[in-house]
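Scrolling down, you'll hit the structures one after another.
Every number in this text was worked out from the coordinates using simple rules, so none of it is lab data. Worth saying up front: this structure is predicted, and the values here are computed from it rather than measured.
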Structure P
Amino acid sequence: MGIKIEGMDEIQKHLREIQRNADPTAFNEWANRVAKDAKVICDDPECKRIRVTKDEQGNTMFEFSDTGAI
């Protein structure tokens, strides 16, 4: 399975699709693993460059402080 993604808007779109179709517990576990690995790769243990948050509707949002973190 592969997805071609070009840009942050497409990343957010695909994440929303995955989140809608996945078991909420499984999706949250997956999102937390991705965030943890990204923080290690970006040397961001204090979460200053990459943040995983939830919006008012409960959607998982990824926030990046710079293009290197992306």
Structure Q
Amino acid sequence: MRFICLDSNNKVVSTRIGVEKVESEVQSDIGECGQIRQDNGTFITPETPAPMPNPLEKRISNLETLLLQIQGVI
């Protein structure tokens, strides 16, 4: 049998094959890690949010460019 463990938001956090369920598991033939179980028992894959730009990377890039300019490389 296949078992899944859900978090407080009904998101699948683990799957396991076993003989019997343990506490906090649900028997389910479907549902993969990261999917969310709906009230009707189906699962959806949530959309992945667009990555946020990292201002630190831009700052490091600017500092590297400045250092190369100071060294006369560029």
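1.45 is what came out when Rg/Rh (Cα atoms, Kirkwood Rh) was calculated for one structure; which of P, Q is it?
Q
Each of P, Q could give helix-only ellipticity at 222 nm (-39500 (n - 2.57) for each DSSP H run of 4 or more, over all residues; to 500), but the derived value -15000 comes from P.
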